[in-house]
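Before anything else, here is the set of structures, which you'll find just below.
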Structure I
């Protein structure tokens, strides 16, 4: 009888102790999951955010102070794993934990998870996630990646110009359908070219506030109020990344990121634009919210990555160094800045990759809307610098060195060749509600009224316009292949183009 009593007592104490530990951990969550960024052949940046809730609350996900450390291993059992330092989640960093691991092996799959809690003595463990390092310049390997732009959550939730065009699927709470279509392809990595969030559109909280006051949510297509401070900028990422399809995608697919106008300040913004979000705030927020630069060492947001023997990518920065859009175009006007342009040329010349792809947040071939002054296509924008760069490309033989451009920003998909021979692939908007009919060569309201650009594929009518993404595949072999494949948001292939080495 005494044994039974002691056994029961021990069981009660054990259960109570377990429940006590669980209870102290129930007020800290990872509503935005865990993610990885900037994979190289030997390094990765891991990121998460400690939250006070496990989902959106009144249009936001409040952060939570605490600690965490990442664990990484080359096997699912986490044998012989490595740990980061203990990291502290603080309000000044939006409760984000970020750590860069080095000394990894090329072309290898790694698994990681986060141990987190209010202090180091009381932690719980996240789900496992994974990424693969790049094989690097010495190895050919099949590679698949996806490139997107225009992740406009407001248009997805409430419609582009009225609520009748809002996404109406039963799966709406999960997030953008295209994210599932991308994950189904199991790409090696994901590239967001910019317009990853929209500061000049209301967040969910702003929309609901406007509606409660009886305001028309759509006098100019935006409703509510635009973001005007750092809290609002951060909330844009919270409301998107807390959706299950983002969590699921980033759990399995590492990321590269660029920023453009809407996730920097506002539409077509330059450093001199009058807007409550300053130039410095736009730069800071991008580096804070996404795994782009080393959290300790920092770094440039323009960079190049040698993915494999057959592929090298260049990511350019289009907002930080530009002159004012209103400045008259000419040899003294720059979008990239002298230092970045010199870096781009020198690294291109140094590359022996079979295929070379410049990933630009904005178009360089087009055509685009004639009225704009924001990019290298626009005659009153930065066309002189773009044309001069194309001349340099030709003078240095890159038309025969398998050089291509992928661009974001434009809300329609296209594949076009510049009169000088440079080829460009536009991803189109990821979200169906954010797509539109594109400008076609010869349109008097385009940047190419004389139809000098050769358009191989374009979503040029309202019926053709759709959300979607661009998938790129490299198939190694004696004669490697580079494939560009356009998809709509439901994963239906719309067009494809295959390239083989010219030399």
Structure II
């Protein structure tokens, strides 16, 4: 974190971006100056453009000892007040003096802010002594692919496992419905421990090298008795992780529930995806089994814009893994971007469990997207911002071993984008997946480090790419 000049610490009056707490109601004319932003409450990972660069406001080390915060603003002023989710923070039952969360400012140029780990650095060290069971990976997610019917069908889930195994995708996620009564959607079967087909699916998937992640509603884990039934059973069955949904609060009682479930999932060796959740505030350092969190208007939203997609790498995703669920090619007309941009989101957005949201049929109709997904890891050795401006464009490069994966998303008119290839010296083979006249196309070229990569981008489009060291005889970065 760079030092913040005194004039930047007072009187916030620069062009301002944040994710409003009610994205559907945000006027289309944003960004605003800090003073002109509408009266309302804003998420506390707010990004401000300043005279000297950018400043991202965020929290870290938020636990049930306190309450979640947001930024309250009155239009016409440059002041943003911290407002808590609770009117009063309870301190009964706590030992010692009250410890509040960190309030952090990440400052610098956009590249510095984007790759910052400051909010994680402020959080307590890991409480998981042996993390060897925690394994990031790509996931075939079945909700947008199959919905309610798939969630209650062993046959459908086995077919998804088969597809994941064919592609060497390490996980398949079973979403809502699998433990509901067959004749009453959203009603938990009281005999789920004996009636469920989940153990059969887990065994079937294990034999094919695929791990199973299961959805569960928070209401089924909100008492000690429920957790004592669910968590040991899932561990005994061999489930690899849980997607817990519908917390929908940063009030102190819910944060206390987070404290409990974090310790208990770690004890039962269950990776966690928090959906319908708070945003990460350092907890992935303390509890590394938390692979990703929603806390974002993701692929399920029908009102997203291309500008929103280009903003997330600079706001929500800076502070921790983001379960956006890219890859829903079948949702034509329900997403604002092109197919190549959708491929690029798998790199532009970081998530320890990268949930692919498409159908097997939509992948098979786009073999270049499918082949790229086969290459994408979910854990990275390095991240760099190659080009970007919130609301307009975002091009990120993430390294795994000696390969750099590229993801670019753009808002606005078609163009030929110039991307500085600042990956290091030497020659690089760069293979890109772009939008063509009749679908996705793959281009190859050899460039030197520091050259400009030219990419044809359609309106509200983007691209994906892989760059690897080139020498004579190397004709592909795909493995």
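Which structure, out of I, II, was Kirkwood radius over Cα pairs in Å, for residues 236-395 alone derived from, given a value of 17.2? Please report the intermediate quantities before stating the final value.
Values: I: 17.2; II: 16.7.
Only one of I, II returns 17.2 for Kirkwood radius over Cα pairs in Å, for residues 236-395 alone, namely I.
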Item to check | Among I, II, which structure scores highest (criterion: distance in nm of label points 7 Å out along Cα→Cβ at positions 260 and 436) | outcome: II
Checklist outcome for this item: Comparing percent of Cα pairs over 44 Å apart across structures I, II, the largest value goes to I
Checklist entry - If we compute mean count of other Cβ atoms within 10 Å over residues 76-83 for structures I, II, which one ends up with the highest value? => result II
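Quick one: mean count of other Cβ atoms within 10 Å over residues 148-155 came out at 15.8 when computed from one of I, II, so which one is it?
Details: I: 26.8; II: 15.8.
Clearly, the read-out refers to II.
Output the label of whichever structure in I, II has the greatest value of distance in nm of label points 7 Å out along Cα→Cβ at positions 276 and 340.
Values: I: 2.7; II: 3.9.
Largest calculated value belongs to II.
No lab work stands behind these numbers, since they all come straight from the coordinates. All of these numbers come straight from a predicted model, not from anything done at the bench. Cβ atoms are built from the backbone, for glycine too; each structure is taken alone.
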